[in-house]
Structure P
Amino acid sequence: MRRRNLGVAAISAAALLLAACSGSDDSGDDASSSESESGGGSVRIGIKFDQPGLGFKDGDEYTGFDVDMARAVADQLGYSEDQITWVEAPSAQRENLLSTGQVDMIFATYSITDKRKETVAFAGPYFVAGQDLLVAADDDSITGPEDLEGKNLCSVTGSTSAQRIKDDYATGVNLLEQPGYAECVTALTSGAVDAVTTDDIILAGLAAQPSNEGKVKVVGNPFSEENYGVGLPQDNSTCQQINDAITQLVEDGTWQELLDKNVGASGYEANDTLNPPEVQACA
């Protein structure tokens with residue numbers, strides 16, 4: 001500010017003005033710092049908190065194939081573990097989390113579809129899943145959805161997986177709906193149902209849990225194709241970097257190591273005609 005010969009009143013007024021300017025500058029600095037932290041300084045990643053083997057929160061620990069892939073991709077982008085903020089991303093909230101800027105990316109068994117591309121963008125895919133069945137380890141009578149006629153089937157309330165079986169394969173299936181797949185596995189191991197259905201890798205993650213090992217198995221006859229992508233805001237600038245990171249993780253063997261680490265105990269083997277997948281061009 002220019003110096004002037006001012007009276008006491010004028011000096012006081014100038015001091016007040018200077019204080020106001022300083023307050024405005026501080027506010028601007030805070031906003032700039034926050035913007036930096038949500039960009040280059042840190043990254044917010046949406047994951048599932050309730051899918052063992054894929055995205056699971058246990059206290060302060062986050063585990064699963066999706067989580068490990070997210071860590072590895074973030075590392076390739078230059079983010080260390082302590083720069084990641086994990087955000088719960090339930091299926092019904094994923095598009096909103098991205099479009100409102102609450103997360104920077106989502107790794108949460110997020111299938112790439114044309115409808116979803118209307119509101120969000122995708123990198124990847126980093127895995128291709130398929131709807132399958134989980135049955136008792138000693139049950140050889142169910143080898144696919146056609147064998148479910150008259151059987152008891154469990155899926156999550158409102159699941160499109162169970163409806164697909166009723167519509168396309170076994171109209172006489174008896175459906176038990178539960179709030180989560182963990183409850184479905186409990187029903188299976190207790191003999192209340194004959195099978196559980198959802199994506200094969202989700203079933204493998206459940207089967208790999210120590211409490212379920214040796215009791216259940218994935219049939220291994222998928223009857224759909226689900227391309228799991230990394231959800232991004234439509235105005236993102238990182239899609240190609242993420243695609244490059246996924247490609248690198250596949251080529252150096254990390255992808256397979258992370259898959260084996262998280263679901264290998266179930267005996268599940270990914271469909272090798274679809275996995276590891278080739279990333280799609282960023283749109």
Structure Q
Amino acid sequence: MARALVLCADDFALSAGVSRAIAALAAQGRLSATSAMVLSPRWREDVARLQPLRGQLDVGLHLDWTSAFAVAAGHGQPLPALMVRAALRALRADAVRPVVERQLDAFEAHWKAPPDHIDGHQHVQQFRGIREALVEAVQRRYPQHPPWLRVSLAPPGQRDLKARTIAAWGAQALVRQANRAGLPHAEVLSGIYDFSGDTAAYAQHMQRWLRTAPAGTVLMCHPAERADADDAIGAARAREGAYLASAAFAQALAAADVRLARGHDLFPAAPA
């Protein structure tokens with residue numbers, strides 16, 4: 001049987017071009033999950049693009065502390081500053097909990113259902129101070145059918161310096177807390193790279209990820225219709241979107257004997 005992987009497009013609702021690309025790829029069967037930036041003013045409008053895919057695609061919350069939307073919401077700050085605060089244990093529970101709750105509320109208000117999964121913009125879901133509040137909120141809000149959590153730990157063979165740095169922000173700690181709480185979670189995350197190179201380079205990355213990722217891996221991507229000059233990784237988003245829509249990507253899936261699956265089916269909650 002083909003290995004089952006989750007291919008998750010991050011940053012839904014970041015912009016119109018990102019949302020359109022994700023919805024089109026999902027309708028084409030080239031994605032099995034997406035994560036939404038619910039602090040974006042586009043979330044209210046763009047969620048309609050996902051409605052025809054309900055039940056075919058995992059739709060989750062992209063927990064956000066570092067985007068311009070988070071800054072506008074009053075709690076956001078640049079990633080380096082957030083990392084320092086987490087390292088210094090300065091992310092206090094009484095300040096973090098309401099932010100997690102507001103983003104869960106905003107997700108449910110427009111999707112009209114709980115998230116299938118939760119991850120984080122720039123991997124903030126695993127930062128000290130945030131992960132504890134997140135696990136507590138999921139336990140309390142969704143005791144019967146909790147969403148699965150994404151863990152930013154690359155599989156063996158894909159642990160370059162960037163991947164190891166991301167994991168060091170709290171991947172193993174999130175796993176331990178999820179296990180203690182009995183929450184479903186993905187074990188490994190693929191798709192980590194520096195966003196450089198051309199479409200051929202991205203194709204090579206993808207072929208390697210598909211070839212070396214164990215069953216149950218979440219492979220993240222960041223597609224868009226076209227490059228946005230205001231987006232630091234806009235050119236990479238356009239390259240990813242073009243490749244994922246291409247026949248070459250379908251051929252890469254077949255060559256690696258991979259099928260795309262929902263995390264909803266791969267990471268069930270442990271029996272109570």
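What follows is calculated from the coordinates using simple rules that are stated; it is not laboratory data. Computed from a predicted model, the values in this text were never measured in an experiment. Cβ atoms are built from the backbone, for glycine too; each structure is taken alone.
Among the shown structures P, Q, from which was the value -10500 of helix-only ellipticity at 222 nm (-39500 (n - 2.57) for each DSSP H run of 4 or more, over all residues; to 500) calculated? Value -10500 for helix-only ellipticity at 222 nm (-39500 (n - 2.57) for each DSSP H run of 4 or more, over all residues; to 500) corresponds to P out of P, Q.
With volume of the Cα convex hull per residue in Å³, for residues 89-232 alone coming out at 110, pick the structure among P, Q it was computed from. It was calculated from structure P.
Comparing FRET efficiency 1/(1 + (r/R0)^6) of positions 105 and 257 (r between Cβ atoms, R0 = 25 Å, to 0.05) across P, Q, which structure shows the greatest value?
When FRET efficiency 1/(1 + (r/R0)^6) of positions 105 and 257 (r between Cβ atoms, R0 = 25 Å, to 0.05) is computed for each of P, Q, structure P gives the biggest number.
Structures P, Q were compared on mean count of other Cβ atoms within 10 Å over residues 49-56, and the highest value belongs to P. Ranked by Kirkwood radius over Cα pairs in Å, structures P, Q are led by P, which has the greatest value.
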